[in-house]
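What follows are several structures.
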Structure 1
Amino acid sequence: MRFYTEQECKEWLTGRNRVKPEKVPGILAEQLPYPPTPGRMLYYAEWIAHTITYRMPTLLWITEWDIWKENYHLYYKLRQSYHDHRLLHEAPGHLFLDYESEDLTSFLWLAMLNGWGGYVLTHADYVNAFFSHDEYIQFFSTDESNLAEVREALAEKPKT
């Protein structure tokens, strides 16, 4: 895993001839609210890390923080375990390699629990996501069938 500055995050996108997903003309989107429990939120983070990445590099780019009461202690202890001592605003990007889906799960879950916002930008570019401090995730794709897969996996099922 590597930590990226904001400029390096922008270069990662432009190096792939891409922009943030909401700026893609004709992009389709599916917005889902955060689940009500931390355990279910962990399921979301795991599903995202293991499914939409297609075991390819993925950039987790935190763009919103300092909105709610966050657990910076836990975040920085996790970050320091990767030998990076910079502050979040100094390097808000987290590049996970193909075999680091468990690491992506942990960082994404913690970001969601902290009420942060940002992007999950996949190298595969079939599905990308924006998670908001307003407690929703918006998935983006140019293919409706990819969004149908997201709905099937993550949408709340009615209790019977």
Structure 2
Amino acid sequence: MDTQKHIITCRCILTQHRRLSNPPFFSFIVFSLLDGDGNVIPKLTKCSYCGITHRVYEICKSEIIDSESENIVSKDDLSIFLPEKLVTILNDYNCELYTFEEAKYIIDNRVWKNNSITPFLVLTKDEIKDDVSTHHEGKLLKIHDEFKYSIEYWKSNH
């Protein structure tokens, strides 16, 4: 089964943008599972800013669900099925729900065994600007197996 991180746009607007003549809507990242044909397996999630419920049904597409649902998986729900040390790291770095979902996918599917590249999660990401260019850098969490991890520095080339 394949996966995809993608952006969903909500109808809410960040407070600092409300006075703009054409304010941008808030967007947030979701982690989706794809079926054998590459289609998103629909799921419910909440906007990380306003908390409204979205039904994600396609890459970068969702519909707002007017009623509250108890069928939304939370970080607490996922934490029960992850190793305690991994949950501590994710919580210490204030990781979003999509990172917990990706971590659970990696652990459940033992991705480190099926891949020549060690699976990793981005813990931090900063944009660095200088006179010549802009690049990104931060920390990532490499998952070597269910209970073995390392935190490493990373930097983009552009």
Structure 3
Amino acid sequence: MPSIQPTYTERQRAGVHGMVNRMVQYNIVSRSVESAAGVAVGVGVSQGSIEPGCIVGGATLAPFLGITVRDPTIVNAVAPDAYKQYDEAAILTEGELFITCPAGNVLTGDPVTFNVTTGVLGKTADASNLAIPGARWKFAATAGALAIVQLGIQR
């Protein structure tokens, strides 16, 4: 009879975009995706039009909720790294998350912003990119590299 798992990796897999970094104090809630196009992982979301709902970006119209978390159990997704409309999205409200560094480098302690239309994270606040209260880039990183975002400051 063949073994169930004949080989094992020597090390844990490296972090990936949208994955929780470590088990510091964290909180994840679930909300129903209202956006027709779905919601990618690792983007900012806000309160939707219904109490248990969420929309991509949108904090100029509704309260910011958090950042969507990768869910490896999703089978029927819009894309491999997305929740489709009406899925229950996992949303990090406090903790650390791996995020692909946006265009332009980030430095340790830089503020975290999100685009009100796309939810994409960045570091520069303006009319289209709102600062996330209590959030920072944990370490310096270059564009396209894996970085860590902290919601609520942990050390």
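A few notes on this one:
- Origin of the value 0, where helix-only ellipticity at 222 nm (-39500 (n - 2.57) for each DSSP H run of 4 or more, over all residues; to 500) was derived from one of 1, 2, 3: 3
- Answer label among 1, 2, 3 for the case where distance in nm of label points 7 Å out along Cα→Cβ at positions 71 and 111, calculated from the coordinates, equals 3.1: 3
- If relative contact order in percent (Cα under 8 Å, 6 or more apart) is computed and equals 24, the structure in 1, 2, 3: 3
- In this comparison of 1, 2, 3, the computed figure 48, 48, 32 for Cα extents along the principal axes in Å is attributed to 2.
None of the figures in this text is laboratory data; all of them are computed from the coordinates on show. This one's a predicted model, so the numbers in the text were calculated from it and none came from an experiment. Cβ atoms are built from the backbone, for glycine too; each structure is taken alone.
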